[in-house]
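Engineer: For reference, the structures are reproduced in the following blocks.
Since every read-out is calculated from the coordinates, none of them should be taken as a lab result. The structure presented is a predicted model; accordingly, all values stated were derived computationally and were not measured. Cβ atoms are built from the backbone, for glycine too; each structure is taken alone.
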Structure P
């Protein structure tokens, strides 16, 4: 998991990401996601929809051990984040 957190931190530094379910699903529909990091308590309907787009657009989904609050803290945001996505 430490490698995943390090990867997310690097991603946040580069600025090639989108935060949150709405933005991530929008990017997934457009086929611009390379990899999606999903919190452990992401709603199942959202994660299933993301998986459907991952199958179509061929991007990797990483299921995190961290909760959405922990992902929000990692992204230095004062709110919970269920999905952080790396974009092309």
Structure Q
């Protein structure tokens, strides 16, 4: 279905990974709020930015270690778009 060296695969990875990481961060944030009586560590915007910015790790992995540049470029494209959305649009 997907070639390992395709832009589409990179774009899908670039969308799925931040969503999963945001879910983990949101869950941890909620758990700390429950255990520490309402103390929220991160705002939603900060969690979105961190989960999107950590896409740098798969970009590096796919370009340097796996040597599939198109997948890394796909992740990079979607990461730049998401960073612009989080920083500019969601003020």
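Engineer: Comparing structures P, Q by FRET efficiency 1/(1 + (r/R0)^6) of positions 42 and 66 (r between Cβ atoms, R0 = 25 Å, to 0.05), which one has the largest value?
Structural biologist: Numbers: P: 1.00; Q: 0.20.
Checked P, Q; max of FRET efficiency 1/(1 + (r/R0)^6) of positions 42 and 66 (r between Cβ atoms, R0 = 25 Å, to 0.05) sits with P.
Engineer: Can you spot which of P, Q the value 29, 14, 10 was calculated from, given it is semi-axes √(5λ) of the Cα gyration tensor in Å?
Structural biologist: On the way: P: 18, 14, 11; Q: 29, 14, 10.
Computing semi-axes √(5λ) of the Cα gyration tensor in Å on every structure in P, Q gives 29, 14, 10 only for Q.
Engineer: Which structure, out of P, Q, was helix-only ellipticity at 222 nm (-39500 (n - 2.57) for each DSSP H run of 4 or more, over all residues; to 500) derived from, given a value of -21500?
Structural biologist: On the way: P: -15000; Q: -21500.
Among P, Q, the structure yielding -21500 for helix-only ellipticity at 222 nm (-39500 (n - 2.57) for each DSSP H run of 4 or more, over all residues; to 500) is Q.
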